[in-house]
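Given below, in the form of structure tokens, are the structures.
Throughout, read-outs are computed from the coordinates displayed, never taken from laboratory work. Source: prediction; values computed, not measured. Cβ atoms are built from the backbone, for glycine too; each structure is taken alone.
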Structure 1
Amino acid sequence: MVVENWNSGKFMQKENIWNNQNLINILKENGVVVMPTDTIYGIVGKALNKDIVLRIYDIKKRAPEKPCIILIGDVAELEKFSIILSEEQKNRLEECWPISAMADIGQQEAISIILDCPNEKFSYLHRNTKTLAFRLPASKVLRELLLETGPLIAPSANPEGLPPSRNIAEAKEYFGNFIDLYVDGGKVNNKASKLIKLDQDGSVTVLRE
């Protein structure tokens with residue numbers, strides 16, 4: 001277990017946390033990390049590595065029928081999960097996520113979007129729901145990290161049924177040495193992302209505000 005301490009007595013800019021080569025390297029090398037995401041602390045690892053996903057489910061004691069939200073660095077990353085967007089979905093996504101890969105939107109509302117994913121190859125991710133939830137963060141620096149590491153699953157940093165970690169001390173109490181790297185970003189009081197279902201015809205159902 002390693003702790004990267006980026007807290008200097010006050011909450012530092014998250015860009016300093018995500019622009020961290022050690023963090024990037026550990027994720028690329030199939031490590032499991034607790035770090036601040038664009039919302040709350042998450043327990044993150046490579047979404048396209050089945051063993052890492054199953055390890056996170058085991059560490060978190062997550063209910064096996066519940067999929068995890070996946071962070072992506074670009075809309076094009078959806079193709080890695082056999083997801084082909086309709087024109088109606090593309091238009092709707094432009095209203096929810098950063099349009100330009102170079103944009104840094106800052107305080108834009110964090111929105112996770114559920115899309116159909118019928119491919120059984122990804123059953124270890126969609127858990128037989130045939131759907132996956134994705135989020136494209138507003139921060140350019142976080143998106144750059146995701147483009148280097150590949151898509152990351154990012155469930156909240158807490159065992160099933162317990163409150164989300166607000167700081168690294170709480171996360172370490174939950175997970176101890178089962179985590180490869182803890183990234184200390186200070187206390188985080190943000191809420192989880194808004195969650196919507198986006199159908200092929202562009203219609204939207206809000207599941208969590």
Structure 2
Amino acid sequence: MYLPPHFEESRVEVLHDLVRAYPLATIVTLSTDGLNANHIPLQLSQGPGEFGTLRGHVARCNPLLRDLARSAETLAVFHGPQRYVSPSWYPTKHEHGRAVPTWNYAVVHAYGSLRAVDDPAWLRSLLASLTGEQEAPFAAPWSVSDAPPEFIDQTMGAIVGIEMVVTKLIGKWKVSQNQPAQNQIGVATGLRELGAVSGAPEMAALVEKASQKNLQA
């Protein structure tokens with residue numbers, strides 16, 4: 001990933017927050033046909049090591065499981081907020097016209113060796129934890145025990161756990177840090193005016209944080 005220093009985010013706690021907020025990862029492995037990408041929700045847990053461990057599950061028939069012996073390293077990409085940025089939001093554009101569109105985004109790349117975990121107890125614990133996490137905001141959260149035991153057993157037989165101890169974690173926050181303060185304010189205002197459009201409020205908050213950081217520097 002191309003990573004200019006002013007877009008780099010290296011604080012582990014910030015990277016972990018994005019992974020937890022946007023758990024659907026793009027998992028890239030090497031297959032006999034070349035690179036293979038799968039989209040799998042992963043749960044982050046602490047340890048071992050400073051970067052944590054990612055856990056999830058895939059269908060037993062997923063070719064990803066055959067790739068594990070071939071892939072010395074696996075990449076999991078977590079996509080955070082992202083939005084198009086119009087040059088019309090830059091006050092400087094109205095002064096001299098030298099402005100072009102761009103795209104703001106926040107992403108985390110996690111690297112490590114992925115392994116399969118074919119253990120019913122491990123898998124049941126993961127499923128309970130995953131669903132508990134995602135169901136927590138609901139008034140009547142669903143739990144694994146709500147389904148008939150034989151149905152859960154049958155479903156579990158069709159999936160396999162996966163686990164990756166993260167050995168490298170890279171974050172890129174492209175949130176208008178390379179713009180002067182007035183343009184950062186203009187971008188945040190433009191994004192806020194989009195209302196609830198997907199990613200707009202979240203990206204506006206990230207741009208505002210970056211602008212405040214610049215003012216304090």
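At-a-glance table
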| item | result |
| --- | --- |
| Computed 0.35 for FRET efficiency 1/(1 + (r/R0)^6) of positions 31 and 191 (r between Cβ atoms, R0 = 35 Å, to 0.05) - originating structure among 1, 2 | 2 |
| Structure from which -7000 was derived, helix-only ellipticity at 222 nm (-39500 (n - 2.57) for each DSSP H run of 4 or more, over all residues; to 500), options 1, 2 | 1 |
| Entry that produces 1.2 once distance in nm of label points 7 Å out along Cα→Cβ at positions 135 and 159 is calculated, selected from 1, 2 | 2 |
| Of the structures 1, 2, the one that 6.0 was derived from, the read-out being distance in nm of label points 7 Å out along Cα→Cβ at positions 95 and 143 | 2 |
| Answer label among 1, 2 for the case where relative contact order in percent (Cα under 8 Å, 6 or more apart), calculated from the coordinates, equals 25 | 2 |
| At a computed 2.1 (distance in nm of label points 7 Å out along Cα→Cβ at positions 63 and 79), which of 1, 2 | 2 |
| Label whose coordinates, when percent of Cα pairs over 25 Å apart is calculated, return 33 (choices 1, 2) | 1 |
